[in-house]
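Structures given as structure tokens follow.
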Structure 1
Amino acid sequence: MFDKKSIPMNFLLFDTHKDWKNLLPLTYFNAIPNIRLGILKIYEKWEKRLGGKSLILSEEYLTTPVEFGFELAIRSIYLPDFDLTQAIRQLRPGEALRDTNGNFIAGRFLENAKAFSREEILDYPFSFAVYEKPVNPLKRPYELILKNSREIEKDFALLEQEILEQENRTSDGFQVIGDRPLFIDESAKLDGVYIDLNEGPVYIGKNVRILPGTYIKGPAAILAHSFIKANTSIYNGTTLGPWTKVGGEIKNVLFQGYSNKGHDGFLGDSVIGKWCNLGAGTSNSNLKNNYSQIRMWHIASRAFEPTGQMFLGTVMGDFSKTAINTRINTGTVIGVASNIFYPDFPPKFVTSFNWGGEIANHAYDVEKALETARIVFGRRGKTFDETEERIFRTVHRLAGEWE
């Protein structure tokens, strides 16, 4: 939590176009600050640390009008920690920070601002200092998988004061081993659950329901209204965003929320966007048979890139779905709003609005995709309004141009 003696600072989190495009397909429907990592979304992490309110500046179709003035501009790919937050707090008007590679991190304007373009921020006449300590930027979608365990632990510490203000939950319905922190909201309902705190904390949010025989190994976060079916195994590094339903075996998976993997099957070392559904028996590989380094498709550069990792599973964009018994290969990237019902392993890059899973098609009709999106929103009590439709149609156009 921020230093209560210091004054909260309103600030702007901005995506450069390059940063935003580098994180596709996860950013088609989301500005970078709205991505969840650990327990919190990126903008929530900064608000907890700086104490002020944030505004978000991203691609035009993802940016809402500015409602208040701000003192700071922070490049949204940089994840906050204590040292970086303190360095930003200490900036005087007109000063800014670069990392050791010369990249803009954050700047404080000479006066309270209300409107800037991204280009104007980067061209502003700041007096720059170099931030010498290590920074933690997001440059590729799969990096969320690599960072999630640590971010769960950091976010748990950020939320500790709020957690301590609630009464301790009695141990009815669950058994615990290990001595790392545990938080279970009083509204959550657990029956016959085994929680392993030997390697990290576990956070269980409001109105979560966990059925008997479930094993949870920290670090792990299960957020509001999520539902875990009987005999599910959830291993370290996993976040279930709000309204997520899961079953089977899950290891080091970051669900953004509102998605389902409701049946048996293994899912590991993966990022799953919002409004996704993995059909019964869907499983992915997270390790190549020859144990070699995994390469993943990068949409912005239209090429496979080395990751330096031995364990990587799937990056799946929002609104995508798999049929029953789908087999997903190691290091597969799946775009947004795709329907995969492929008789063999789908290609290692499945384009957005793909129908079936064949290489490089955008055959899923946008009107039919919109109809399905409205239905899945309604199933969660949400309204797919004119703004959502406008964003959806813009994404359909961009994906067709870039993929």
Structure 2
Amino acid sequence: MLSTTYGPVLRLPGVARLYLVGFVARIPASMVGVVLTLHVVTSLDRGYAQAGVVAGAVTVGAAIGAPWRGRLVDRLGLRRAVAPSVVVESAVWLTAPHLGYEALIGVAFLAGLFLVPVFSVTRQSLSVLVPFPLQRSAFALDSVCVELTFMLAPVLGVLLATQTSTTTALTVVGSITVLSGLLLMWANPPTRSAVPQQAGAPVQEAARTRVLSPDLAVVLLSALAASFVLIGTDVSLVAALNEVGRTDDVGWMIALWAGGSVVGGLVYGGRKRGLPPLLLVAILGVATVPAAFAPAPLWLALAVVLAGLPCAPALSAINATLVSLVDERRRGEVMGWSGTMSTVGNALGAPVVGAVIDASHPGAGFLAAGVVGGGIAVSGLVVLRVARSRRPAATSPVRAAGELVVPPGEHRTDLPVA
């Protein structure tokens, strides 16, 4: 199945290189959180709450900067948009390892604000390089690559920080960040198709005048809900293992969780038909609930594999639907907003689930993550169904459950030139 499903995707010109560049360029973004935390706690002798403030500064900066940087990619092209990131990130990471705590908060925010937009650019380029019939498989494979990055990069970050020093680790992370920006500029994957946009298509005309549509808002809501579930599961998993004195098992439990996501993503990418993002996020919420009732670490391990299965499918469906709803001249900006909504989901999920755990027990954290995130998704499905029941069917490019349909005779402008 893998060769017949993903072989045609990987054989497309430029796609295999894009996956490789994206995988390498995402490594520093996946390492920076754990390395900053260790640096603040061990080298600066501060608490974990203060370390969270520094990591939060990066997150807030990234949430603010993502749409802006995506808009620059749309307007100026990849190289001109990424060049300022390379310059600023070079200055930030040259000085960050040697700063005090208060100054580190400021430069962490700046690092997030100018973060190299590798996640959004990779997906934006996939929408150009990959024909529409293969895009679901392409985005599923991209989600699998992201999971592999998040499995490997934090481990590398911890090894660097513990085997050398956190100052060295921060310097290495900064250097890789700058090199990633340069690598992306060198590869320069296309973010706009070579086929000129056709004037007069109804969806395209609407996209010129406004970015946000009801369908797009619902997909962005899916990104928020998915992130809420994922960060809530992460927090609950750490709390559950810490409660039974198995903190050392956190690493391999997270690897099992990500492994389930990899399997789910590969299977989903091989399906002939996709599923709506909100439905997949609702399934993700339901799949998280069994972990709340795991009586022992072995059962928890099985439960997190189950919870991981819908992760990559949900994320890949969100990305595939986003690119189908927006004129490609605005996709960078919209991908940036998707990243911002994911950040908001993280910002809401961690404290909400943490508060539930503090008031009850870790199992309640899994339950809260699944119920709240899944509830948001179900509510979105209901709202979407009601809205579409009042809309003439012929005017909507998306079916009632969120599955993209190309209306007869409409030109697909995101297909590469033959």
Structure 3
Amino acid sequence: MKRTSTAAAVIGAVGALVLSGCAANGAPGDGPVEVTVWHYWDGTNADAFDAMVDTYNASQSDVRISASNVPNSDFLTKLRASATSDTLPDIAIGDLVWVPQIAEIGTLADLNGRIPDDTLTDVNDALTSFGTIDGKQVSVPVSANNLGYMYNKTLFAEAGLDPENPPTTWEELKAAGQTILDETGKPGYDLYTQAGDSGEGLTWNFQVNLWQAGGDFLTADNSASAFNTPEGAEALQYWVDLIDSGVSPYAKWGEFEKGQGGSAQEGSWMVGIWAADPPFEFGTARVPYPSDGEPATNLGGEQAMVFENSDAEADAAADFLSWFLEADQVTEWSKETGMLPVLDSVATGSAYLEWVESTEPRLLPYVEQMADAHARPNTALYPTVSLAFAQEIEKALAGEASVDDALDAAEQAVNAVLKNG
């Protein structure tokens, strides 16, 4: 593949470092800089990534990428162990919310100046901002997904609803859900109502409606909660009303995926999972939002971080990521994996959109709402915050606490985590 002039310049610099004795093993002129990558992808995603690594390696001779799969459940533990033994990989690719934690495991390279400015400015703003810590760009996104509205067209038709006209507002969603319940006896809309072991299922889904109502989850500096507001109460009351009406049964997440529910707030990855062999005829749409609110969704995906093992390795790793984030590669990666493009130019460009329209038009609402996507708080304490929040909010959903009391308790619990670590 043709390399950009910026990438070629970086490769040239890396080659010079190799010749001057700055290769990974410290021996002068003994071959390309070796760059190790850890990721947790498997199946189609891993195969697609390996193919791209092969293409990159074949495109030049100064850098060689070696990729390894580390299971998701072991990823952070193995990184911590490797930091202790000075065997960190050069690139770690992990869940977006891991970035602040990984930044505490080892020293991450600043990618400003290493990855072309026009690439960084083309990346979705919410995704770029998440990798910004203390003024440094310590990560870049390599994949993206978000939450949208997915619905069962068959149940819509059975309930007398137009399968080609999904709801666009909270009010319409509640009305459609009630009609499905009344006409079919099946719940109209799945909600993730239980905290579980991590809380994130509930928290991540709730944040969408919180932002839509005009609220925030934490303060801008992530030092305190920001959800105990009229906007937060509006979002939580929306969930409570859905449950109280029977449209969204408590503790029944998964009914929609079994074909036993009318709709749910589902991730873009479900389109890929169901595309070849859907369990029922399904449709997708942007997430409905309040008629007096604003569109919003929640971002997911993976980010790549470069450890500062050496200047040569960091520069070589950044060159690979610069190549990976070129429009041609982003387009191909998105087509092969079903992940959403991280570059605005690709997400709005004709080459990708024509492929979506001809191959999987149900992805289009997810692509379009990337412009309205928010990222979760960029703090290493986020996992603990998410659980503390969900455990208190669940009480309102279970009918054990009022909306105001649940928000008060969640505020106290989250602020305690942020204060005490």
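We did not get these values from a lab; they are worked out from the coordinates using the rules stated. The structure displayed is predicted, hence computed values, not measured ones.
Computing P(r) over Cα pairs in 5 Å bins from 0, in percent, for residues 106-241 alone across structures 1, 2, 3 gives 2, 8, 13, 15, 14, 15, 12, 9, 7, 4, 2, 1 for structure 3. 1, 2, 3: which one has helix-only ellipticity at 222 nm (-39500 (n - 2.57) for each DSSP H run of 4 or more, over all residues; to 500), as calculated, at -25500? It was calculated from structure 2. Have a look at 1, 2, 3 and say which one yields 114 for volume of the Cα convex hull per residue in Å³, for residues 186-313 alone, as calculated. Checking each candidate, the match is 1.
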